Structure 1
Amino acid sequence: MSTTDFTIKAGSVPACPKCGNQQHFRAHSERVAEDCCEVWVTCRCGHDLTQDDNSERMEDVWGALDRETIINAMRCTWISLLPATTTAPAGA
């Protein structure tokens, strides 16, 4: 599995429901078949919206963690899933 940390502009995406973070994330890429990788994004605290259901992870032939792939993975696995989860940070 490959990973890379990245930072985005505050307020660009919904906050992590676990810690409230909106800027610091980690992109992951894992080969799951001969010609398919899953790419997804987790919060810096480790919160993974796809942990229980990885069907929402983005599929990519190469699994590169370049800018375009990370943006698409963020849309698939953070922005599209977060409205269906609790949006208030734990303990808030």
Structure 2
Amino acid sequence: MVELNPEEGHYYANASMAMLFDLADDIAELIGGECVARVDAAATEEEREQWMQHMFIFNKEKRALGVDDRDAVIAYIIRGRSECDRLRNEW
């Protein structure tokens, strides 16, 4: 399980699975947007392909989440938020 601060822990422990999956969808969409921006700005076909693959991997991981696996969904959300922050700070 991902380490959460007390506020996050309380939120995720009490959120419905539907809400968690909505958050996972939002994270995948944000990462997709960041990746598409990099695809559009890529200087080479190889770089474009790299960013497309990055986006596809996050989407594939989201689709593989179990409907009752709260810990996996939370881990995906936390990791996705971290990845969004990293991508945004990179540019």
Quick check for you: by distance in nm of label points 7 Å out along Cα→Cβ at positions 41 and 73, which of 1, 2 is greatest? 2
Assign the value 41, calculated as relative contact order in percent (Cα under 8 Å, 6 or more apart), to the correct structure from 1, 2. 2
Taking helix-only ellipticity at 222 nm (-39500 (n - 2.57) for each DSSP H run of 4 or more, over all residues; to 500) from the coordinates of each of 1, 2, which one would give -2500? 1
Computed 14.4, 45 for Rg and Dmax of the Cα atoms in Å - originating structure among 1, 2: 2
Highest-scoring label, criterion being distance in nm of label points 7 Å out along Cα→Cβ at positions 25 and 49, among 1, 2: 2
When 1, 2 are compared on distance in nm of label points 7 Å out along Cα→Cβ at positions 57 and 81, the highest value belongs to 2
Give the label, chosen from 1, 2, of the structure having the highest value of distance in nm of label points 7 Å out along Cα→Cβ at positions 33 and 65. 1
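All of the numbers you see were taken from the coordinates with simple rules; none came from a lab. Computed from a predicted model, the values in this text were never measured in an experiment. Cβ atoms are built from the backbone, for glycine too; each structure is taken alone.
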